[in-house]
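Several structures are given next for inspection.
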Structure 1
Amino acid sequence: MKQKISELEQQRFSYLLNKQYDEFAAMCDADLHYVHSSGVTDNLFSYLQKLKSGLYGYQQLDYEIGKVIDMQDYVMVTGDFYHQSP
């Protein structure tokens with residue numbers, strides 16, 4: 001399962017780097033909760049708004065998957081996310 005998650009993460013980051021936000025949104029659950037290192041939490045709608053407004057602009061993305069937890073109805077992934085912004 002970790003390999004599949006890694007492949008999906010690569011695709012997700014490709015969409016973010018290339019500003020393909022509709023494609024990114026299509027692969028996300030509508031109930032997405034993204035917790036930033038600052039502790040700020042975005043839902044899918046607020047994260048997309050910030051991406052489209054240019055608040056988040058990624059030039060390079062790297063990640064390390066820490067844990068993949070199968071919750072039967074969904075998968076929870078923890079890890080470290082590194083990015084370079086303009």
Structure 2
Amino acid sequence: MRSGALRLGRREFGPHEPVIMAIVNRTPDSFYDQGATFQDGPALARVEQAVAEGAAIIDIGGVKAGPGEEVSAEEEARRTVG
């Protein structure tokens with residue numbers, strides 16, 4: 001791995017290489033999209049759209065970042081990795 005590089009799985013990003021990252025919120029009460037990507041179909045469509053638009057990294061969030069309901073580890077895993 002090159003010095004200062006970021007490795008994610010098989011991908012390596014150089015320290016001066018611009019990288020586009022998209023965030024897909026899988027929470028029913030997302031402040032950003034009001035839960036539009038909570039269901040599997042819309043979430044997958046948003047991931048496909050982000051990749052088509054140039055995203056190299058997709059961050060899938062399963063727990064609201066602010067105050068809200070408690071989410072079990074099992075539910076978070078279901079929302080993010082199926």
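Quick note: the coordinates plus some simple rules give every number you see, no bench work behind them. Please read all numbers here as calculations on a predicted model, not as lab measurements. Cβ atoms are built from the backbone, for glycine too; each structure is taken alone.
Brief remarks follow.
- Which of 1, 2 leads on FRET efficiency 1/(1 + (r/R0)^6) of positions 5 and 37 (r between Cβ atoms, R0 = 30 Å, to 0.05), largest value: 1
- Which of 1, 2 leads on relative contact order in percent (Cα under 8 Å, 6 or more apart), largest value: 2
- Identity of the structure behind 18.8 (criterion: mean count of other Cβ atoms within 10 Å over residues 21-28, calculated), options 1, 2: 2
- With mean count of other Cβ atoms within 10 Å over residues 13-20 derived as 15.0, matching label from 1, 2: 1
- Of the structures 1, 2, the one that -11000 was derived from, the read-out being helix-only ellipticity at 222 nm (-39500 (n - 2.57) for each DSSP H run of 4 or more, over all residues; to 500): 1
- With P(r) over Cα pairs in 5 Å bins from 0, in percent derived as 3, 14, 21, 20, 16, 13, 9, 4, 0, matching label from 1, 2: 2
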